[in-house]
Structure 1
Amino acid sequence: MSSAASPASPPHRSAAEKPRLPFIIALPAVASLIILWHHFALYPPLRGWAAPIAGQVLDGFEVHARATQVFFVIGGYVLARSLSHRQWDLRQVGTFVAQRYCRLGLPYLAVVALIIPIYLLAGDTLPESVVGSPASLPQVLAHLFFVQDLLEYEQLSAGLWFVCINFQLGLMYVAMLWLRDVFAASHNKKGPDVVGWIGWALSIYSLFYFNLNAEMDGWGLYFFPYFFTGIIIHRSLAGATGKLEFCLYEAVLAEAMVF
């Protein structure tokens, strides 16, 4: 990310000097284990093998072991913590997109490359509910550009959708930061709170309309309210908006759950 930083950014610090965030590290680790058990309980043949011993436990994990939102909240906080202080222009946005694709895409593409031959080998021994339909060239190409859900292709693996959503959310946030700096430059001073206004508007629209349709879960906007929660937390801790905005946003989330 360093190439996207403004000249006014603080000097690079060594790993030993960087502040450690053990809670931020531990929380997704716990969430990962919860999601692992959820998938264990959800998919054959693992569930079938374990059902005679722990059937009721697996039922509980299948219904209640959902923690994906944790990653979106932390992702919003971490991106806001690392990107919000920078000045953004189109060149820096382009650099961020390329770096983001490499950071998320290279491990993702490695998984895709491993999955395809596994499917070919296991297709005759495991049910289609496990391995899915044979992969097609358009399906693989859609995966390369993170748009398989948007184009309604079947996922090659259950977890790949998360990388696509994470990529979309990162682009949305950087676009908001770029608009913030465009407005600031046009006013020759600190511009309006573009991130706050756009973030609040998108979150309310998503909570009360967009994400009520489960078929839209291939779009980043579906999960944006959780991602923006992390941004709100950072804004509150950084003193940009104080605790009032955080309390108001949590009240909106509670109202959305009731709604």
Structure 2
Amino acid sequence: MAAFTCYDVETAAAASAAARRRPVVLLVAERAFTSSGGDALLAAICGVADAAAAAVAVQLDHCGDLAVIERAVAGGATAVMADAARLPFEENIEFVRAAVATVGARGVSVEAELGRLEGHEDAASDARAGALTDPQQAARFCEATGCHCLAVSIGNVHGRYATPPALDWARLHEIGRLVDVPLSLHGASGLPHDDVRRAVGAGIAKVNVNTELREAYLAATTTALEGVLPAANLLELHAAQRAAVAEVCARKLALLGQGGSERA
């Protein structure tokens, strides 16, 4: 399943439109939610999800604060990522276990991360692979926390890749063999299409896309500005932004086998 990061209603509407009747996840970054207007942003994205033709989840992404997680769930989020991957292993377990006990009991899906994904999910700076997920630890982690989805680190990063990515396929297969929850792959924007397909074939159930959406959004903004400025036509600008983001989303959905036609 594709998961698209949304920083405003335009990106959310574009992702939902591209999905048509296919299920997707609309991601809200922790920084976007905790910034001024974040509660209104979440409410608006939840509104887009509610109006969608298919099941659309709204997930608070990469959050290391239990109070913020609870606030997002109260605001309508149907999934959260309880991210304590930078803490020691046992502390990561305790944080995710607390999130599962707090919001998981309300039917909210809780994703966790083991290993460490480098880079910044909100800024496309170059990054190198961080600490990789240990398969044996992953099995213990999932059993101890009760998490519903696990984000793995197998050479993927947030943002742009500082060097050509070389994913650890043997590690992914071993994690999949030992873990009985769905696996999530972050940092899909810079991965070759063949790698994304191979990852899905190896058991990845959720693929996060962020950087490519922001780049398409900003490129469309730059291109459209000259034409919309004379009449201050914000609606035309928003239409261009939505069209650019929707095109990227449609390509990713096709790549993941969720219908449509793939274009480079």
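Data for the structure
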read-out: When relative contact order in percent (Cα under 8 Å, 6 or more apart) is computed for each of 1, 2, the largest belongs to; value: 1
read-out: Origin of the value 1.30, where Cα Rg over 2.2 N^0.38 Å, for residues 63-166 alone was derived from one of 1, 2; value: 1
read-out: Among 1, 2, structure where Kirkwood radius over Cα pairs in Å as derived comes to 18.6; value: 2
read-out: Identity of the structure behind 0.65 (criterion: FRET efficiency 1/(1 + (r/R0)^6) of positions 183 and 239 (r between Cβ atoms, R0 = 41 Å, to 0.05), calculated), options 1, 2; value: 2
read-out: Comparison of 1, 2 by distance in nm of label points 7 Å out along Cα→Cβ at positions 111 and 223 - largest value held by; value: 2
read-out: Parent structure of the calculated result -23000, given that helix-only ellipticity at 222 nm (-39500 (n - 2.57) for each DSSP H run of 4 or more, over all residues; to 500) is the read-out and 1, 2 the choices; value: 1
read-out: Parent structure of the calculated result 1.6, given that distance in nm of label points 7 Å out along Cα→Cβ at positions 39 and 103 is the read-out and 1, 2 the choices; value: 2
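Readers should treat all values here as calculations from the given coordinates under stated rules, not as data from a laboratory. Since the model is a prediction, treat every value here as computed from it, not as a measurement. Cβ atoms are built from the backbone, for glycine too; each structure is taken alone.
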